[in-house]
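Please treat every number below as a calculation from the coordinates, not as lab data. What you see is a predicted model, and the numbers here were worked out from it, not measured in a lab. Cβ atoms are built from the backbone, for glycine too; each structure is taken alone.
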Structure 1
Amino acid sequence: MQENKKAFRIVITGNIGSGKSQFCKYLEEFGERIVYADEVAREVFIENRELWLQRWGRGILTDSEVDRKKVAEIVFKDRAELDFLNANTHPQTIARFEEISRETEERYVLFEVPLLFEAKITHLFDYIVLVTADRDLVLERLAIRNPNDIENMKLRLDSQIPDEEKIEKSNLVIYNNGTKEELKEAAFSFTKLIPDLLDHPFQGNI
C-alpha cells in the first residue's frame with residue numbers, strides 16, 4: 001500500500017506571554033484548525049502517570065490525579081527533571097504529529113508548539129511562524145494573567161531560549177507589541193498568505 005503524502009506542516013511558536021495562543025485563537029476565528037501540542041502532550045502525560053509517580057512520588061497528586069502545576073514547579077527549577085519529562089513525552093508527541101500529518105486530507109496542517117526550539121524538533125515542520133514581544137511587555141502580561149504566580153512564570157520564561165535566537169531560525173516573525181486588534185489583523189493577513197506558502201515558502205515579518 002502506498003504511504004499517504006504528508007501535508008505541508010506550518011508551526012506557530014513563541015515564548016510564554018508572547019501572544020501566540022491569542023494569535024492561534026484568531027486564526028481559528030477565521031476558520032483555521034489548529035493542532036495544539038499542549039493538548040497532545042497532555043494526553044501523553046496522562047498515559048505516563050505511573051512513570052511520574054515513580055520519579056516524583058505521590059506528592060504530585062491532587063485528588064488522586066497527577067497535578068501538572070506541581071510537576072511544573074519541579075521541572076522548571078531543575079534542568080535534569082525537565083529533561084526527564086521531555087524525554088518521556090516528546091517522542092510520543094512527535095509520533096502523533098507525524099500521524100496527523102499523514103492522515104489529514106487537507107493540503108496543510110497548522111500546529112501550535114510552544115517549545116519548538118527547546119525540544120529541537122524544528123526539522124519536523126516545513127514553515128516556522130514565531131510570535132514575539134518585548135520582554136518588558138511579556139512580563140507585564142504575565143503579571144496581569146497570573147498575579148499570584150509571577151515568580152513561576154519568570155522561571156518558565158527564563159527556561160526558554162531567548163527570542164533573539166529564535167528569530168534567526170524562523171520563516172515568519174509576528175511582532176506582537178501592539179493591541180489585540182493589531183494582532184488579529186496580523187492573523188487575518190497570515191491566513192491570506194497560506195495558499196502562497198504551499199507553493200512558494202518565504203521569509204518575512206508581520
Structure 2
Amino acid sequence: MASVQIIGPSFSNFVRSVMLACYEKGIEFRQSMEYQGEQCAPGTLALEKLNPFGKMPVLVHDGLVIFETVAILRYLDREFEGPELQSGNSAQLALIDQWSSACASQVDRAVVREYLLEIIKPLFQGGEVNRQRLSDAEPGVAKVLAIMERQLGEEGFLIGDQFSIADALAAPMLDYLLRQADAQALVADVPRVQAYVERLRARESGRRVLVAPDFSL
C-alpha cells in the first residue's frame with residue numbers, strides 16, 4: 001500500500017495540485033475521503049482531527065499529517081526523489097514561492113471561489129446558476145488571466161522552463177476555467193494561457209489529473 005495518502009475529493013483543485021506533484025515526482029499515493037475507517041467529509045470531526053480548520057487536502061505520510069496545499073507540495077518535493085519542483089538560485093526560488101502564494105490565494109479566490117463555484121454550486125445544491133454573481137466575478141477573472149498572460153511570456157511555465165509547484169497550483173484552476181462554456185469569452189484574449197494549459201494537459205501528470213471532474217464525494 002502507498003505510504004502517501006491524500007485526503008480530499010478528486011475534483012478539488014488543491015487535491016489535484018497535490019496529485020500532479022506526486023505524478024511529476026513518481027510518488028505512489030492513495031487518494032480518498034477516508035482515514036483510519038472514518039469518513040472525512042467537510043464538517044466532520046474526523047476531518048477536524050486532521051486539520052483543525054476543516055479544509056482539504058490533508059496529506060498523511062508515515063504518520064505525519066500535513067495540511068495547507070503549499071506546505072504539502074514543498075514537503076513532497078523535499079522528501080521524495082524525482083524531478084525537483086523547487087530548484088534554482090535564491091531569486092528563482094523566491095519567484096516560485098511568490099507565484100505559489102499568488103496562485104493559492106489571489107488566483108484561487110478570483111477563479112475558483114468567486115467564479116467557478118457559482119457554476120458548480122447548483123450541481124450540489126440544485127437551482128440555477130446566479131448569472132448576476134457570475135457577471136460580477138468576471139472582471140476579477142479577467143484581471144488574473146491578464147496577469148498570468150504577461151507572466152508566461154515566451155516561457156513554458158510560470159517560472160522559467162521547468163515545471164514547479166506554482167504550475168501544480170495553477171494548472172487545475174485554469175483547466176477547469178477553460179472547460180466552462182461561460183468562460184470562453186474571458187479566455188479568448190489570453191492565448192498564452194490557453195497554450196500553457198494545453199501543454200500541461202499533454203504531460204503525463206496532466207493526462208492523469210487534468211480530466212473532466214467527477215463531482216461525487
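When distance in nm of label points 7 Å out along Cα→Cβ at positions 36 and 68 is calculated for each of 1, 2, the greatest value falls to 2.
Each of structures 1, 2 was scored by relative contact order in percent (Cα under 8 Å, 6 or more apart); the highest score is held by 1.
Which of the displayed structures (1, 2) returns the greatest value of Cα Rg over 2.2 N^0.38 Å on calculation?
1
Comparing mean count of other Cβ atoms within 10 Å over residues 52-59 across 1, 2, which structure shows the greatest value? Top value of mean count of other Cβ atoms within 10 Å over residues 52-59, among 1, 2, belongs to structure 2.
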